[in-house]
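Some structures are shown below for you to check.
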Structure I
Amino acid sequence: MSTIHLMIVDDHEVVRLGMRAAFELEADISVVGEASNGAEALAKIPTFMPDIILMDVRMEKMGGIEACREIRSLYPQISVLMITSYPDDEAVTASVLAGARGYLLKNVSRAELLKAVRQVASGQALLKPEATQKAISKMMIITNKSHSVPGDDLTEREREVLALVARGYTNKQIAEALYLSEKTARNHVSHILEKLGLSRRSEAAVYAVEHKLLPPRQ
């Protein structure tokens, strides 16, 4: 019987201790290491080389989903099993897209936790069909967007706002430049980020420059 080498990643020490205790009496599962966030896990993987990483979704510095994406890219042989305190459809979908092999809630019983780790170790995925389908649908949307003309679905006003974001304007400055209320300017920025599939203003600025969406200065 081969031993499953497990790494536990959670930003709460008490949670890590509890999980470690759940595996201590299992002859086929060995906890080889711990980490308090995704960045620390990535730094420790070369030392511990686990077969499976049991990882919290939400952590400071680097969350589980971002870390999962990096781990699956750098160490495709390692399986990641996500675990969280709260059910969240978006987080499940994001976990699937990041390459996670399973998703659990922290209120599972010890027996269910052990079963999940062994299932993932045997090569099985621990994901509900609807979660996988949502991930596939989201990936199709992303793929379709990648084939569209950059910024093509932005309105003329949103293009103006994007240009100002790229030039470092704050919402207040955008509002003053375009004779809008600050709330309207903020809403435009939010809609732009959503349409472009971005999460930060800095990303929008880079996108605008890379795709030549900036009009010449007057």
Structure II
Amino acid sequence: MNLDFSQIVPYIPFMLKGIWETLKFVIVAIIFGFALGTVFALFKISHIKALNWIAGIYTSIFRGTPLILQLMIIYFAVPQLTGYDITPFLSSILAFGLNSAAYVSEIIRAGIQAVDKGQTEAAQALGVPYRLMMKDIILPQAMKNILPALMNEFVSLTKESALVSTIGYLDLMRRAQVVGADIYRNFEPLIFVGVIYWVMVMVLTTLGKRVERRLKYSD
């Protein structure tokens, strides 16, 4: 086997910088996706049919089309229509955030509907406004139930973040490709960043389990 990992040693600092570049847009995207997903989850359980319809169409579109297609449309097609030259970083946040919102909305909707209906009935009987009821009573209880699913979504976004290399964003994957093109060897840099992705996912998974355990014992 013609392997020589010593050739990538000078490039290790360059590739390690990709960790922050990857996590930077993933963290912003998950926050954006969570906020938007919460709104659409409330739309889905609303008694207003128009809101149900809007949330349903949104979820259908973003869950029914490939993430890489959404990324390509935002980065390549939107500038064609608007004349605005969008950056790879902003494109990545929008694509991953909008896509994540569709999945998060379903997770939160299921979590809200899993809360005992007696909680809602008691709050209504006491005259608690809908907004306060959701913010102070229903959502906090739902969060405990949906935390594992939300962590899985965060882990999935971290792994799928490699797709942004297709638009030139200097994440981990793109940096491995740059190194491979520079030294004319692809196996070594790809394996190196593959190990980094694996470590990142294991760390996130462990953190998720610890938070879940704490919430469980706090009941």
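Which of I, II yields 28 for relative contact order in percent (Cα under 8 Å, 6 or more apart), as computed? Intermediate values should be presented prior to the final figure.
Numbers: I: 13; II: 28.
For relative contact order in percent (Cα under 8 Å, 6 or more apart), the value 28 is produced by structure II.
For which of I, II does mean count of other Cβ atoms within 10 Å over residues 44-51, calculated from the coordinates, equal 15.9? The partial results should precede the final answer.
Values: I: 15.9; II: 12.2.
Derived from I, not from the others.
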Which of I, II yields -25000 [helix-only ellipticity at 222 nm (-39500 (n - 2.57) for each DSSP H run of 4 or more, over all residues; to 500), calculated] | II
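Quick check: 39, 22, 11 is what I get for semi-axes √(5λ) of the Cα gyration tensor in Å, calculated from one of I, II. Which structure matches?
Working: I: 43, 17, 15; II: 39, 22, 11.
It was calculated from structure II.
Here, each number is a calculation from the coordinates, and none is a lab measurement. Here the structure is a predicted model, which is why all the values come from computation and not from measurement. Cβ atoms are built from the backbone, for glycine too; each structure is taken alone.
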